[in-house]
Structure I
Amino acid sequence: MIRSLFMCFHAKVLKTEIHCSKGIDLTGNSQKLNIRRLQKGLPLTQKVCQNCHLFDSMGEDVPKEERGW
């Protein structure tokens, strides 16, 4: 399964940036992700998250019929 920032309790939005509350660099170049990715609906499946030992799953995906979008 591919991990997304939507699935991890440590992904936080602060003003105009998405960051990891555990201090993991989400971009690979010491920058935080701009919130525009979230606004545009772009994937938030960062490479660093795929094998992260600090990943903390929020649980099962919401079934499509229960989603609000």
Structure II
Amino acid sequence: MNAISKKLVVDEQGRPYEVIIGWEDFQEISEVLGWDLDDAAVRDLRQAREDRERGLEGAYVDLDAL
């Protein structure tokens, strides 16, 4: 990710209040943070984490099988 162009909005006391960023920057950030995932994908990721923490290797598919 490159530097993000932003506009800082301050309140009447000069304190930062809001930041405005470009749409493309927002989309990239939301993808990195997983904000674009639907509920089913989030459930699948949580289940995969639980399987990994429990050591359930049978829950995974070998990459060569994909």
Structure III
Amino acid sequence: MSYPAYQCFKTTTDQVYCSKTKVKNHAIGASWISACITAHNISSALIRGKPYLAHRQPDGAVIYPE
């Protein structure tokens, strides 16, 4: 998968978070992850696996920012 794409990550409670818009590169994706975990008060230790890219927003995901 390549950019542009939606940036996503899953927590240990199986909640998926996804960007509202497609990100253009890794640096923007990393910045989005940092902002999202801060806004939702999520410890980085609660992120399951590696953050990933998606061509469409996963069903049931928390879209940030909303």
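Only the coordinates and a few stated rules stand behind these numbers; no lab work does. Not measured: the values here are computed from a predicted model.
Structure summary
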{"read-out": "When relative contact order in percent (Cα under 8 Å, 6 or more apart) is computed for each of I, II, III, the largest belongs to", "value": "III"}
{"read-out": "Test item: helix-only ellipticity at 222 nm (-39500 (n - 2.57) for each DSSP H run of 4 or more, over all residues; to 500) calculated as -1500, pick one of I, II, III", "value": "I"}
{"read-out": "Given 1.11 for Cα Rg over 2.2 N^0.38 Å, calculated: source structure among I, II, III", "value": "I"}
